[in-house]
Structure 1
Amino acid sequence: MSAVRLDHLEVFAQIVRCGGFRAAAAERGVSSSVISQTMHALERDLGLRLLNRTTRSIAPTEAGQRLLDRLRPALDDIRLALAEVDQLRTTPSGTLRIKAPGPAVDHVLCPLAFRFMQTHPAVKVEIVSDAAMVDIVGEGFDAGVRFGEHLAPDMIATPLGKPLRYAIVAAPGYIARHGTPRVPQDLVAHDCIRRRYPGGKLAKWEFEKAGQSFTLQPEGRLTLSSAQQEMQAALAGQGIAHVFEDYARAALSDGALVEVLADWSPKLPSWYLYYPNRRHNSAAMIAFLECVRQSARQAFHDIERA
């Protein structure tokens, strides 16, 4: 048996439903000869006669009826599946899967997703917090989040908000006991709260001021694996922490933490949402990208007003 085309099977079912070649041709908007040729090709590919024809009527053969009994529900399922897929194209729905580092999830992506879901109730969002560099397409994600300089060239990227900044923070009690570092080199005499990445490397602290740059591999008794843990340790007076400013903003405002070496903290690129270079994104992805762009415009507007 040769390969059978789905549209030929549709024509066969349509002929039986309409009661003849002419009626099926009229419904499809083609000539009767096209319907006849299609039916002939289908029977040739199957090696079986599917229809008994007379001048006044047509009727399925035994083989045709068996095929039709299985074909009708299958075609209905296919039409339903195509309608559901078309809905993804026209109406924001379905599931968006996004992978992002923890800090981006905490301070940018989650608030953004919450606003998006309020206005698009038919869309589900799954966010995976993971800093590992992976192939988002191969892992089944619609988008990912990275720093600007870490983007693959075959991806499209849009900023998620304002540029980032690290803050060097400690509890007032720790500073009272150990003194305030004035330059990054002073940190070698302090108990720094270190961060170990999932891959095993220890995070380095980078500083910049007036054209000078300095990189420190901090020393300290406590090593942790997340910014939330580092914040808890800093608040408990365990040492000096190096965290994104967004994590420390509230504690700095109420005096629970103080910032040191503020003039040495360089600006960093913003987080970027990146996604494959596709011409046919789903309606949900298109709507989410618009939400991202609106959020970024508002963030940059706030910077200009500040």
Structure 2
Amino acid sequence: EEFSVRAILGKHPRVEEVRQFVRRVADIPRPTVLLLGESGTGKNLVARAIHYSSPHSQGRFVEINCSALPSQLLEAELFGYQKGAFTDARESKRGLIEVADSGTLFLDEIGDLPPELQAKLLNFLESRQFRRLGGTEEIEVSQRLVTATNRDLEDAVRKGDFRADLFYRISVATHSLPALRDIKGDLPLLANHFRDVFNAEFRKEVAQISAKALEVLSDWDWPGNVRELRNVIERAMIFADSTELQVSDLPELGTVDIGGSTQADHGDAFPIPKGIALTDVEKEYIQHTLADCDGSVQRTAETLGISRKNLWEKRKKYGLLD
């Protein structure tokens, strides 16, 4: 039940609306879904709930953060490539679109998709066929597409930053997720849920959160939303040394890394020289991101939009393990 509809916690009417939306779209075979909301509002959780509640649940749930990789790497990750497509492409590789066949493809932060890839994605959605980089074969796949963004896509369309035809194609079923500050009545429930999670992970027996601590938490505006609350409770649980979480256990609010750092946040911090091999770009980008995240594997994986296991495999491949 980790990713079922029941995993979407909260008693607020807006949270119930999210659960109802998941149930409705999950039962329909293949609508494209667009999830809107600020960073940290749980778009990934909702995307997984749609997948695991749908007929596609026997297939794979495959995700990628469209803002976490340079354009060249993102195209190769999505569409795959044939042997010899570029320097060092010594073997063919399936892209995530192909891997997600019969399952669900989740494109997070689709508002940051580069223009050239917007056109290529639109062509795929219209035909359900694509070619790997360097390939000539038309590959046909069938999966559900779920997208998400924290940007105002309608405004991006007006400004010419996002294709109108792609926007209409991905927004067949759209829902906006509430910010934590708008559902503050659910904060105690969510905070205690995370207390249970970290009790199990850290093998602790913190039975409750004090009323004063909950009051302090409720007074905060939570710009990082549920992700920030989770990180705050995690840090508090690390240092808790009694059966009740106290105000003194809480970190200073506003100082906890709320995650969600992306390539877009860094602007031109990672320029890509012309002519460099794609594999070399990936290696350097992983090194760059690791350094940017002070060596934190968890933060690096989140920034790159990949799992810790996937990051470990890539570091092993490029000789980047300590």
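The value 1.28 for Rg/Rh (Cα atoms, Kirkwood Rh) was derived from one model only; which of 1, 2 is it? Computing Rg/Rh (Cα atoms, Kirkwood Rh) on every structure in 1, 2 gives 1.28 only for 1.
Between structures 1, 2, the greatest calculated value of mean projected area of the Cα convex hull in nm², for residues 12-155 alone is seen in 1. For FRET efficiency 1/(1 + (r/R0)^6) of positions 100 and 204 (r between Cβ atoms, R0 = 35 Å, to 0.05), the highest value in the series 1, 2 is held by structure 1. Computing FRET efficiency 1/(1 + (r/R0)^6) of positions 116 and 172 (r between Cβ atoms, R0 = 35 Å, to 0.05) across structures 1, 2 gives 0.90 for structure 2.
None of the figures in this text is laboratory data; all of them are computed from the coordinates on show. Remember, predicted model here, so these are calculated numbers, not experimental data. Cβ atoms are built from the backbone, for glycine too; each structure is taken alone.
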